[in-house]
Structure I
Amino acid sequence: MKRTDFEQYKRILRTAAIAIIILLEALIFKYVWSHYYSKGLWIEPFYAKGNTYIVLVYVIFLLMFMYVYGGLKVGILKKTNLVYSQALSGLCANVVMYFQIVLLSRALVTFVPILVMTLIEILVIAVFAPVFEFVYARIFPPRQLLLIYDTYAADDLFMKMNTRRDKYRIAKKINIKVGNEKIFEEILKYDGVVVYDVHAALRNKILKFCYANSKRIYMTPKISDIIIRSSETLHIFDTPLLLARNYGLTFEQRLAKRFVDIAVSAVMLLITSPIMLVAAIAIKGYDRGPALFKQNRLTIDGKVFSIYKFRSMIVNAEKDGVARLASENDSRITPIGKLIRKTRVDELPQLINVLKGEMSLVGPRPERPEIAEEYEKIIPEFSYRLKVKAGLTGYAQLYGKYNTTAYDKLKLDLMYIQSYSIILDFKLLIMTFKILFMKESTEGVEADQITAIKKEGDKTDFTE
């Protein structure tokens, strides 16, 4: 049987895996609810349908957090990431349910049963999720792919895809110089194709050929692709039209976004003030230098503002006057600095910038004017990010890394701008908690780099 014949069963297997894990967690919750909480309510104890409804509410919260944190992506995420996502989803659902139980009980009931339940659920997930992943990998082995590239060798993409050899195997790389006939001949030999920054004319031919022959195709998007992807379909005439408005957020979106920024940043400043106080004392006590530092950054329409951060580096870290990103094992970072950078505590003072209206909670990461100028010499479109306010968190921060290339950061930020909604903002805010303890999201640039552009330049074809 051909591989394509198995594709229809993928979703069934994923759904079954999630259903079993949800069922197990729901049964654990039902036991804890029935034995430790339901009988202690100030109202008459829940019976039959009441107990069923409370379990259903728990399942809904589980599914919601799994959707946000990626716990539903069986067969897509790495095993460790999947376990982490599902465990975090269970933890969040349990915390929410605890507060619901407190409201129903009209008293601060013990948290111990919920805590024990959480530990048991994490154990269940740690056992079952890898088993499902193993079964999934055996039924659906990695695809054998053909990588087609143009001027630049796709070394970076090749290495990234090789980190997921459970899903992808780049069986062969081929340059477009071999000619169209040879390319189409090779495509038929593999499960799918990866197209890396091939010029638009040939890419369109490859895309149509793969469509005609039912071949899966992966493509690195260009800026124009991202703009087109979010365009609106118009059916005014019998000729279809696509409308790309290209002016950033609407007035209503900006108003709603600002309201959320003020409300959330004010609450977060209040909640995190003890953490910030401890951080400030620790930084000051280490080397007697200032706890905070200000730095010029860019926000909407290229406006310059002073960003606030806890100082994680030595005093006068850039005494040579050269603006540079932090590198891996950067000697300028203090021991206290390493801790607050890993836990993102150094970013907390930026809530003041959000409250002042200079930044938003969600948006493109604010770049320094000097570094942005260097990026724009190579990527003129880099300024497109400034159609919205800079953000404390965002697409590039969540789906990229500190050392993600400037071109990829631009594409991630444009995906956010072009598909913006207030719901997306809330989703990204919730997702931010997931990356707090993921080391790869804070990886620095290489020691000999000043910006996220490598010495030989970003190996990317910026032509459309």
Structure II
Amino acid sequence: MTRIKNSVAFILMLVVLAACNVSKDIEKPIAELPTNFRNAATEDKSSIADIEWKRFFTDASLQRLIDKAIAKNYDMQLAVKNIEASELLMKQTKWNYLPDARLQVTANSNRPSDNSLNGLSAKSFLNTTHVEDYSANIALSWEADIWGKIKNQKASALAAYLQTEEAKKAIQTNIVASVSQGFYNLLMLDAQIAIAKKNIALNDSTLRIIRLQFDAGQVTALAIQQAEAQQLTAAALVPQLEQNIEIQENALSILAGELPDSIQRNGLLSQVNVADSLSAGVPSEMVSRRPDVKSNELALDIANAQVGIARANMYPSLTITAGGGLNSFRTSNWFNIPASLFGAVAGGLAQPLFQKKQLTTAYDLARVNREKTVIEFRQSVLNAVGEVSDALVRIEKLQTEKSILLQRVNTLQKGISNANMLFKTGMANYLEVITAQSNVLQSELELASITREQLSAKVELYRSLGGGWK
């Protein structure tokens, strides 16, 4: 007897030890990160991503537009529903530790053959040709979580729920960035259409003088034609810019979950206030803020749990069943207690032996998927660092380019003023004036475009650092 007890204890000890090693999670990979971002303008450890988007974008019209987009954008609404669905699944896994319970009420009536054993027995002992059976019982079934299958199911559901939270954050950061970039694009188009109209008015003044000179016989008809062509070049920009404005307004309206309509904006491109010196912080903190990186990190938790579940499926399952209730072959004494009471308890171990290698394949596949998840996590970190570095170099080089272009615009504006003065006094010909006006038009349009690109780069830096979801 003692030997049997020792054997049972030894087997139980092996089961416990095996259970501890069934699903050994791999450690979360350490991402290779630089000490500082490339092209970082400052070594300040703080980051603009910690700033709430309402403090980063101070324009009142833009704030209202972003607020509307966050509340009504359909991608955001779907993200909220995904969170709700994932939360329901997570809560459901908490019940997996409880047994299954089923209430069953059955009534059977069977007429066996008179020549059968059941028929002869019923007629001899019960004095009836029918065999009836009435039962009301509760059946319980419970599987012991020896190998941590239920624990891993719960961990997987929790990580999936947290992933939906990160997905919502990622959608919001993209919405904030897309709305602000579209809004700045509108301001640029407004500035460019104002430049085109100003150039048309300037050309009109020049054309009037050339016509007077033509009437006086000082210039030929070619001068009028070239001046008109220059004016028409500027005029053709107006409908093109108006088209781009309406298309951009439609895109912003749809992004905000509304039908295409005009977008309110009170400020000018030159009045947008975004700090020139933007601190990116340190890469390690960026990784913890980026929703997409966090989502890939949570994917590793899910992959670890799936490996544990696949491994547990290869081990024996201990199931305990119990049932009890009332049973009788006559309705008259069906509820005669305690005579009609019955009960049964059973326990069993089921070990999978051969299932066409499906369990082993499922386990190996889960391990491969876990390795893929590690690769995807490291790739997301690398991409995130690259996006920040790209945004930093864009900001730096666009600032230099803007400074050069601003000097060019100032020089050309002085040149056109001098050209007009000399033209009126006859010391410059009409070609010099037309050329000066054309150069100013192109340079001012480029300056507006560079200003918008600069703002867009700052928005991209804010997004790539993980800002926008707070």
Structure III
Amino acid sequence: MIPVWAQVTYLGAAACFVLALKGLSSPKTARAGNLLGAGAALVAMVVTFIVYELDNLALIVAAIAVGCLIGVPVARRVAMTAMPQLVALFNGVGGGAAGLVAYLEMSSAPTVFPLAAAVATVAVGSIAFSGSVVTFLKLQELMTTRPVTPPAGPALFAISLAVTVALGAALYADDGAGVWLGALLGAVGLIVGILFVLPVGGADVPIVISLLNAFTGLAVAASGYVIGNALLLIGGTLVGASGTILTRLMAQAMGRSVVSILFGAFKGGSTAGGGAASARPVRSAGPDDVAIMLAYARRVIVVPGYGLAVAQAQHTIRELVDLLEKRGVEVGYAIHPVAGRMPGHMNVLLAEANVPYEQLLEMDTANGQLRTADVALVVGANDVVNPAARTSPGSPIYGMPILDADHAGAIVFLKRSMRPGFAGIENELLFDPKTTLLFGDAKASLTALVTALKSL
């Protein structure tokens, strides 16, 4: 029997998890929310060591030490551009751990609901693990980012899913005693996870990460039910619910349904990724000409994108904006919901450079200001300003809400090359008569603009 003080502590930790999620909803409170959630998890772990008589204590401590030795350096050294990949890996590890716990507890789980939860956790945890590994490989570009559609892909996925359900039913009927049956269920679940993610490509991958995060949350909640741990049950439910909500919000930001994102590749509806560079002529200029254009503007709206993150140019863009403001130019940052590769990715990046929160404009506000802006300065963004989302029904991004950079008086594009964005399609805005391109690495181009502005 768990002591009352321990139960109260677990309840307090669960309340802290809720408050942590609330804190993460705003850039101003995100750091405090993150620390609160981590602190609550640490307290709950310490209480567990105190309350329970743990077998194999030395192995448990050794596993924690190994995890810390791997996790801490990775988390500290990871580039902000690689944060979605790290989230995918952490999520996969969580799902795999929940599946393993449920597998070990199946034979001793009571009948009916706990056993059903254990069986489901093995399957869902395996799917979340393998699917998350594939999303990591795609985002890290260790494999193609384009959709991979095996021959008879839908049939293979349907068959593997049916086999998973059948194995789960057989394992449940066997009272969870079939060790090899449980291992086979986990193995087939791994195959389902791979087939689930392979057809997803391009800009859709981060949305699948969020969905798999919801799967992991459900798996953790179910494992908490199996072992009778209310904190795991509450924490997993929070993760599952927040992951589901985030998936819907991201899909809405892309202007597409979750079903079309997951299975659109089978009928040509998935954002492809990759794509060849265009050979069409464009108007380009040097840093001096662009600096003059910016210096004598009344209002400039910066549209940051993944290219800014890759170049680690957040501090340089802040320096450029400070110079413009000293000249009396009104400047704001237009933030698309999926700027970068995940919601909030760009906000965190700019927060590193101490960009005031008041200058970060959500899409609706930004679009209103873009209509009256003299210059839209697009730095490393592409798909989120592509007019094809409004004008080309056959485009894979058609219907996706975008930033209306084409409504500004002039558009300056900072691009490394003429290659398309992550969705793999050409951007007609590059060929607009109002558009001027400044080619080069985002940080180098912004540095040249800073130097040119200082000389005016």
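Of structures I, II, III, the largest value of mean count of other Cβ atoms within 10 Å over residues 67-74 belongs to I. I have 0.00 for FRET efficiency 1/(1 + (r/R0)^6) of positions 331 and 435 (r between Cβ atoms, R0 = 30 Å, to 0.05), calculated from one of the structures I, II, III. Which structure is it? It was calculated from structure II.
Please state which of the structures I, II, III yields -16500 when helix-only ellipticity at 222 nm (-39500 (n - 2.57) for each DSSP H run of 4 or more, over all residues; to 500) is computed from it. Let's see the in-between values first.
Working: I: -16500; II: -22500; III: -19500.
This value belongs to structure I.
Who wins on distance in nm of label points 7 Å out along Cα→Cβ at positions 227 and 419 among I, II, III, i.e. which is largest?
Working: I: 1.9; II: 1.4; III: 4.4.
By distance in nm of label points 7 Å out along Cα→Cβ at positions 227 and 419, the leading structure of I, II, III is III.
For FRET efficiency 1/(1 + (r/R0)^6) of positions 115 and 155 (r between Cβ atoms, R0 = 41 Å, to 0.05), which of I, II, III scores largest?
Working: I: 0.30; II: 0.10; III: 0.85.
Greatest value across I, II, III: structure III.
From which structure (I, II, III) was distance in nm of label points 7 Å out along Cα→Cβ at positions 179 and 211 calculated, if the value obtained is 4.9? Structure of origin is II.
Kindly point out which one of I, II, III the value 23.9 was derived from, the read-out being mean count of other Cβ atoms within 10 Å over residues 83-90. Of the structures listed, the value fits I.
Computed from the coordinates by the stated procedures, all read-outs in this text should not be read as laboratory data. The model shown is predicted, which means the values in this text are computed figures rather than measured ones. Cβ atoms are built from the backbone, for glycine too; each structure is taken alone.
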